[in-house]
Each structure stands twice: as C-alpha cells, then as structure tokens.
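Please find the structures below.
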Structure 1
Amino acid sequence: MKTVAPSFAQVAGSRDSTPALFLAFACGLIAANLYYAQPLAGPLAASLGLPPGAAGLLVAMTQAGYGTGLLLAAPLGDVVENRRLVLALLAASFCGLCGLASASGPALFLACAFLTGVGSVAVQVLIPYSAHLAPEPQRGRVVGTVMAGMTLGIMLARPVSSALAGLGWDRAAFALSALAMAALALVLRRALPARQPAAAGRYSDLLVSMLRLVGREPVLRERALQHLFMFGSFSLFWTTVPLQLAQGYGLSRSGIAWFALAGVAGVVSAPVAGRLADQGKSGPATALAMASALVALLVAHLAPGGTTLGLGLLVFAAILLDFGIVANLSLGKQAIFALDPALRSRLNAVYTALFFTGGAAGSFIGSWAQANGGWTLASRIGMALPACALALLAWGNRPR
C-alpha cells in the first residue's frame with residue numbers, strides 16, 4: 001500500500017527551516033566523500049605503490065562509481081521507498097570508506113573508492129525527496145537550501161582532508177567520514193518519514209526510459225555535454241593544483257588546506273545564476289560562466305611559479321573557476337528541470353552521470369599531464385576544456 005509522506009511542516013511541527021537545513025547538512029556530509037582524496041592523490045598514490053601518472057585514478061574511480069550509481073541506483077528513487085534506499089546507499093558508503101582508510105594495496109583501494117562513489121548517490125535521492133516533502137510555496141527555497149548544503153560539502157572536503165592529513169595521517173578523513181556515515185544513517189532512520197513513490201514499474205523500464213530521454217531531449221544532451229567539459233576542467237585543476245602548490249610553491253599540507261578554502265566562495269554563484277535564469281538571461285549567464293572558467297585557467301597557466309604574485313593569481317583563479325563551474329551547474333539543472341516536472345529524478349540522474357564522466361576523465365588526464373609535462377601541460381589542457389564548452393554553446397545557438 002502506498003505510504004504518503006508528511007510535509008516538511010508536519011515533520012518539523014512548524015514552518016521553520018530546520019528540516020531543510022538538516023537535509024542540507026546530510027547532503028554536505030555525503031557529497032564530501034567524493035572529494036576527500038583529491039588534494040591527497042599524490043601522497044596516497046605513493047603509499048599504495050602507484051606511479052605519479054596514475055594518481056588521478058584514486059579520484060577518477062570515486063567519480064566513476066558516482067556516475068555508475070547515478071545511472072543504476074538513483075532511478076530507484078522513483079519506485080523504491082526512499083528512506084530505505086538512502087540507508088542502503090549510506091551502508092555502501094560506510095563500507096567503502098572503511099576500505100579506503102585501511103586498504104594496503106591499490107586494487108582494494110580503487111575498488112573501495114568506486115563503492116564510496118556509488119554510495120554517495122544518496123544525495124541525489126535526498127534532493128528530490130526534499131522536494132516531495134516540502135509544501136508547494138516553500139519547494140524552491142527548500143531544494144535550493146539542500147543543494148547549497150551539498151555544494152558546501154564538496155567545497156569544504158578538500159581543505160578538511162588536507163588539514164587532517166597535516167596532523168599525520170593521510171587517511172584520517174576517510175576514517176572520520178565512515179563514522180559520520182554510520183551516525184547519519186542512525187539519525188536518518190529515525191528522523192526521515194517514509195516515502196513510497198506512487199509510480200510502479202520494472203527496473204528495466206526505468207533504465208530504458210533514461211536512454212530515451214537522451215535521444216528525445218536536445219536540451220539535456222547539450223547541457224550535459226557542455227558541463228562535461230566544464231566539470232572536467234574543475235576536476236583537472238583541483239587534482240593537479242595541490243601538486244603544483246607543494247612542488248612549485250613549497251606549501252605544506254596545512255597551506256594547501258587554506259588554499260582550498262578559496263573554492264568555497266564559488267557557492268555564492270548558484271543563487272546569482274538562479275536569479276539570472278528567472279529573468280530570462282540563462283543564455284548570457286551560461287556564456288559568462290564558461291568564459292569565467294576559461295579566464296581562470298588562463299590566469300592559472302600564466303601564474304609565475306614560486307612567487308607571491310603567482311600564488312595570489314592561483315587563489316584568484318580558484319575562486320573564479322569554482323564560481324563559473326557552480327553557476328553553470330545551477331543553470332544547467334534549471335534548464336533540464338523545466339523539460340518535464342514528472343521526470344526530474346531521471347533527468348537529473350542522466351545529466352549528472354554524463355557530466356561526471358568528464359570529471360573522472362579530468363582527474364586522470366590531469367595527473368598524467370602533471371607527471372609528464374608539469375603544470376604547463378596540465379593547465380593548457382585545462383584551458384582547452386571550457387573553450388570546448390564555449391564552442392558547443394556557440395554551435396547550439398547557431399542559426400538553424
């Protein structure tokens with residue numbers, strides 16, 4: 001029998017923002033698991049016996065797991081009781097993180113990274129879940145709050161893992177996050193109301209419907225491919241810049257952690273992009289977001305190594321890059337959510353899975369480039385990625 005979930009107001013007993021903030025906090029904790037390894041790829045690879053050129057695999061496997069989970073697990077949110085699905089995914093994250101904290105060989109570490117990525121898809125179940133629980137007048141605010149929490153978790157993951165590693169153990173973030181996932185699962189099990197989706201159907205039909213969306217919706221294809229290149233540049237930069245900061249500027253892990261905090265400023269671009277889209281300026285805003293990423297990577301490429309000026313330029317580049325990436329993501333989600341409100345979960349899953357392949361590739365290519373051509377090669381490839389996104393945008397806007 002179908003279970004009707006109570007609204008946010010009923011859950012909280014009032015119309016305050018507490019439930020939305022709680023789900024935002026949960027999404028931030030879960031999403032951070034995707035990025036703890038990013039600033040530590042070099043040291044972790046060395047401890048596992050991997051060559052420097054393969055360090056990006058540690059991040060790429062987590063992102064590949066996330067992309068796989070988006071395609072195979074996230075669609076279950078349309079047919080499976082949501083709380084049970086979230087708890088199962090948190091269990092997968094817990095097991096993966098325990099493995100990341102203890103694995104002594106590269107094969108087990110990479111397998112656990114993949115499993116952690118799959119489990120992190122819980123955030124993509126909780127975001128639509130929050131929309132279903134929120135009363136209609138509050139839905140936009142609630143979903144925006146939850147997404148902001150997810151983005152903040154992503155941005156804080158890098159400085160947190162760097163700071164913890166600076167205390168003496170590279171894998172401290174994995175161990176602490178495993179404990180956090182266990183505690184979060186216990187809290188969510190008691191706090192979340194059950195939600196059994198009204199839709200019923202076979203799992204195979206869900207997967208087929210997602211493939212049909214790709215063929216049917218040109219906006220979905222265009223936005224996903226554009227952000228694939230944008231997210232690739234983001235992953236490439238944040239995988240390689242810690243190595244450049246350590247080797248080219250002599251920064252310690254605590255110094256790299258402080259540098260990574262610069263990316264948090266990018267969170268503010270999401271509401272700005274949303275307002276521009278509401279005003280019918282999505283096209284110019286998208287072009288501006290992509291141009292921001294291109295300029296950021298050009299500045300990073302030109303930054304003179306080992307100088308105070310160069311370090312300042314890298315900080316500016318990090319802020320501008322994250323601003324552009326977050327803005328483009330927000331604009332893309334708004335564009336695809338407008339296609340069919342009844343299919344938002346599947347549209348979101350397809351969109352995110354497609355652009356995450358760019359993130360996985362960017363991490364791997366960045367590490368390879370840094371190992372074989374240094375910062376010069378890595379930053380040149382980084383510049384090419386938002387340039388490709390801009391070219392795709394111009395191609396899509398050409399006269400028909």
Structure 2
Amino acid sequence: MTNFNVSNPNELKSALSGAKSGDTIALSGGDYGGLYLNGAKFSQPITIKSANVKSPAKFSEMVLDGVSGISLQSLIFDYDHSSGDDYYIQPFTVRNSKNVSLYNSIVDGDTDPRTGVGTGHGLQLENNDGLVIANNQISKFFRGMVTLNSDNVTVKGNNVHAIRSDGMDFAQVQNTLITQNYFHDFAAERNTDDHRDMIQFWTTNTTKPSANVTIKGNTFDIGNGSWTQSLFIYNERVSNDGAGANMFYKNFVIEDNVIYNYHLHGITVGPTNGLTIRNNTVLRANGNPRAEGNAEQQGDVTVPIILVYDGSKNVTVTGNLANDVQGFKGQSGWRFDNNITISPNGYGKYFTQQSLKSGAPHKYTPLPGSGISGYGAKNSGGGEMTDTLGLRTWIVPDMPATTATCTHAFTQTPIMDACVDLPL
C-alpha cells in the first residue's frame with residue numbers, strides 16, 4: 001500500500017491516476033476545486049483525507065459516479081452560492097457507486113442573498129450500495145442530504161443544522177441505519193410552502209418501498225431555530241395514489257429518539273407492514289419566538305405527537321413518553337401499550353422547572369418520583385460542544401468516547417449563523 005502526499009490539484013490528479021486498492025492520499029491544506037471520479041473501482045478502499053485536520057483540504061464540488069471503494073475523511077466540502085444557482089443545485093453527488101464513505105468532514109453550504117437562508121442540496125446520494133455517512137457536519141442548505149434508491153446505508157453521528165427545509169430525505173432505501181445524529185436550529189425562509197422535516201421518507205415516484213430501516217438514538221431539537229416536522233414518514237403511493245400493500249413500508253424500527261419541537265408531526269408514520277416505535281421521547285419546545293415562523297404557530301399544531309396510519313400491519317408502539325400517541329383502534333396484530341402521555345401544560349409535574357426554562361439545547365430533567373422513569377429515550381437530549389485538538393467538535397450524546405469524538409474543523413456561532421469557515 002502506498003501513501004501519496006499531495007499539495008495541489010495536479011498532484012491529486014496524478015495520485016488518483018496511480019492509486020491502487022488500499023492506498024492513502026493525504027492532502028495538504030488548501031483549495032482543490034472539484035473532485036471528480038468516474039468508474040474508478042478498488043477492491044479495498046482508497047482513503048482521501050486531509051494530512052492535518054487543523055489545516056483541512058477543501059473541495060468546492062464533487063461528483064463520484066460508478067465508483068467503488070472510496071473513503072473520504074477529514075475534508076471540507078464548501079459550496080458557495082452563485083447568482084443564478086437553483087435552490088436544488090447538487091454540488092456534492094455520489095451516484096451508481098458501491099462502498100463509499102464520508103467521515104469526520106464538513107459539508108458547508110451557503111445562503112441565498114435574496115432570502116438569507118440555506119440553498120442547494122448538501123449531499124445527493126443516488127443508486128448506491130454500501131454508503132457510510134458518519135460524524136460529519138452538514139449546514140446551510142435547502143436540504144442537507146437526499147438519499148434515493150440505495151441499499152446498505154449507515155448514517156451515524158452527524159450534526160445537521162441551519163437547514164431551510166429538510167435535514168435528511170430518504171426514498172426507496174433498503175437496509176438502512178440512521179443513528180445518533182443531531183438535528184437542530186433549522187432556519188426557515190419567509191413566505192414559502194416548504195414542507196420542513198428534520199427527517200423525511202417518501203414514496204413519490206418510487207417503484208418499491210423503503211424496507212429494513214432502523215432510526216435509533218437520534219436527537220431532534222428545535223433549539224433556537226424555526227419549527228419543523230421532526231420524523232415524517234409519509235407514504236404517498238398508498239395514501240394518495242391508491243397503491244396496494246406491496247407499497248407499504250416494511251420493517252421499520254424507531255426507538256430511543258428524543259424530539260423537542262413545535263409542530264404536530266413528531267413521529268408520523270404512513271402505511272407500513274412491520275413497525276416498532278419504542279422508547280421515544282416526544283415533547284414540545286417553543287424555540288426562539290424571533291425565529292422565522294414560530295410566532296405564527298398557535299394551538300394544537302404546536303404539540304408534537306406520535307401518529308401511526310391505522311391501516312398499518314404488525315405494529316408495536318410501547319414505552320414512549322409523548323404528548324399523545326394515536327392510531328390504535330383495536331386492530332389485530334397491533335401492540336399498543338405502556339406509553340405515557342402528558343400535556344405541555346402539565347410538564348411542571350414531571351420535569352424540573354430549571355430544565356424547562358433553561359432553553360436550547362433542550363434537555364428536560366425528570367422530577368424524582370414523577371412516575372416517568374423508564375419511559376421514553378435513555379438520552380433526554382442536550383447536545384454539547386467540546387474542544388478536541390484545539391477545534392470545536394461535536395460529540396453525540398451517549399456515544400462511546402472512542403468513537404464519538406470527530407475531527408470537524410469548525411466554529412459554532414449563535415442561532416442562525418451556523419458555521420464560520422476557517423481560513424485555509
């Protein structure tokens with residue numbers, strides 16, 4: 001195995017041309033422009049990484065098409081908006097590929113000067129098998145990540161914020177794990193019809209449903225941002241188009257997630273065969289009243305709940321702590337028990353006043369003897385930042401220290417401003 005030390009785009013091009021399976025390409029800090037690979041296949045992954053995480057390499061565009069065996073580590077993918085760019089521009093794309101991973105990196109978007117909020121898609125992932133997206137920061141986009149028609153997908157430990165619309169979208173994915181991610185502080189655009197979701201699944205324009213999906217141990221927190229729907233798994237092909245049971249989602253597990261938000265759709269799941277919703281915490285948090293859209297939200301629509309389509313099959317909903325849990329009407333094949341529902345007006349009976357008033361990041365602390373111990377998620381939320389190698393680094397709650405510490409090179413700034421680019 002060969003180690004290539006690279007300091008400019010021409011050297012990178014040469015290293016990529018000569019790389020063999022298992023090789024490593026270490027990049028000195030600087031701007032490398034676009035990363036384009038078409039048809040490059042390696043039986044053992046090659047690694048493309050920054051040589052020094054304190055001086056990371058940066059790419060302004062990426063297209064990986066028909067590749068296999070590529071591991072990207074400790075890099076910055078930095079999109080800068082240009083006049084005329086569509087809000088759905090896709091600067092960083094992986095398609096028709098196998099065994100591609102992105103670790104410990106920054107996917108940094110930009111704001112459209114006409115709106116002041118994020119634009120473009122952060123990561124566009126289509127028709128892939130064997131994807132790992134882990135311990136990255138994704139911010140300042142219209143949509144943070146879109147994953148379509150892909151198999152064997154792992155999305156773990158990512159920090160997603162300052163997003164205009166959707167944090168992560170999934171359609172027609174199989175064997176997918178979404179775990180220990182932190183979604184927070186979204187930044188809405190004024191006067192739009194955006195359907196804002198921290199995570200959304202859909203079946204529109206798909207030929208088969210998503211199946212064998214686990215969504216576990218994630219934190220969804222309005223923070224100081226705009227309200228969103230939190231986990232919205234709608235099934236348009238069945239509910240809108242009249243498709244049959246062959247288009248039901250299959251084998252979804254949603255467990256140990258924490259939701260603090262200000263919209264009805266906390267965990268909403270459409271037609272599914274094989275669904276477990278277990279030990280989740282779904283509670284209301286108001287966010288910052290000055291954030292776009294929050295002041296206009298009033299009444300029951302501000303209270304997130306768990307809602308399951310009542311025609312779903314083989315459903316278990318148990319051990320959750322939520323404002324309400326809906327969908328069970330005595331259907332056979334359903335287990336619907338041991339859930340605790342509490343009204344926001346009664347939070348003071350269950351949580352300490354200090355934790356209810358402490359603001360973002362939200363973390364409500366149960367009162368001793370309140371009767372809710374053992375219900376809901378093990379981690380009640382509360383994202384934190386810590387210093388590692390002199391950098392501000394996201395640590396996902398409850399992740400082991402050996403895997404939780406990422407090497408993001410970014411600086412966190414208040415509320416909507418998301419991230420400040422480090423000078424290279």
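Read-outs: derived from the displayed coordinates by stated rules, not from any lab. Keep in mind that this is a model prediction, so the values were computed, not measured. Cβ atoms are built from the backbone, for glycine too; each structure is taken alone.
Can you say which of 1, 2 returns -1000 when helix-only ellipticity at 222 nm (-39500 (n - 2.57) for each DSSP H run of 4 or more, over all residues; to 500) is computed? Comparing all candidates, it corresponds to 2.
Distance in nm of label points 7 Å out along Cα→Cβ at positions 64 and 208 computed as 2.9: which structure among 1, 2? Only structure 1 yields this read-out. Look at relative contact order in percent (Cα under 8 Å, 6 or more apart) for each of 1, 2: the largest one is in 1. Given that Rg and Dmax of the Cα atoms in Å, derived from a single structure, equals 20.3, 66, which label among 1, 2 identifies that structure? Clearly, the read-out refers to 1.
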